[in-house]
1. Here Kirkwood radius over Cα pairs in Å was calculated and came to 17.6; which of the structures I, II was it taken from?
2. If you rank structures I, II by FRET efficiency 1/(1 + (r/R0)^6) of positions 26 and 58 (r between Cβ atoms, R0 = 41 Å, to 0.05), which sits at the top with the largest value?
3. Thinking of I, II, which structure, once helix-only ellipticity at 222 nm (-39500 (n - 2.57) for each DSSP H run of 4 or more, over all residues; to 500) is computed, gives back -15500?
Structure I
Amino acid sequence: MITLTPERTSKRLGAAIAGLAIIATGLLAPPVQAAPNAPTPTSSAPDFGPNVTVFGPSTPLADIQSHLDALAVQQKDAEMSSQR
């Protein structure tokens, strides 16, 4: 038979109090709410911002290349500027 020493008694009491505190916290915590739904887009074309260009499959390669060349010229000497 195990004898209860004051040390064992205090450990058991501490464990019981900790367990009750965890249970009470779970019972008293406010319910979790789901995140609000994202707003639905108002147009069929999404807005990716001013620094995004979207090319479609029907865009001629020459147009894409000329656009990228113009961007490269614009950014060539702007390594640390806000124009990148």
Structure II
Amino acid sequence: MDKITSLRINEELWRKAKILAAIRGTTLKSIIEELLAREIEAEEILKEETSISEEEINLLIRRRIEGKHPFTIVSDKNAVDLVKEGRGY
């Protein structure tokens, strides 16, 4: 069952979204639903895969405030190589 609702959206963004829907041969409703589903799925995955405590998060924040790097890559490879390998998360 669909929920009927109303939203206030930037006029230019709405216009571009309608054009995008027409180009893709779909509806604006379908695009919005797909984007919302992706955002929700990403958030759920993030929650599942993140096992960092509040204490660790606060430590990283304090280090950033102090002008220090919040973490250091300990590897013979550079960050670009690690990301290419899928380990740069």
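1. II
2. The structure with the largest value is II.
3. Working: I: -15500; II: -19500.
Considering all the candidates, the number was obtained from I.
Since every read-out is calculated from the coordinates, none of them should be taken as a lab result. Remember, predicted model here, so these are calculated numbers, not experimental data. Cβ atoms are built from the backbone, for glycine too; each structure is taken alone.
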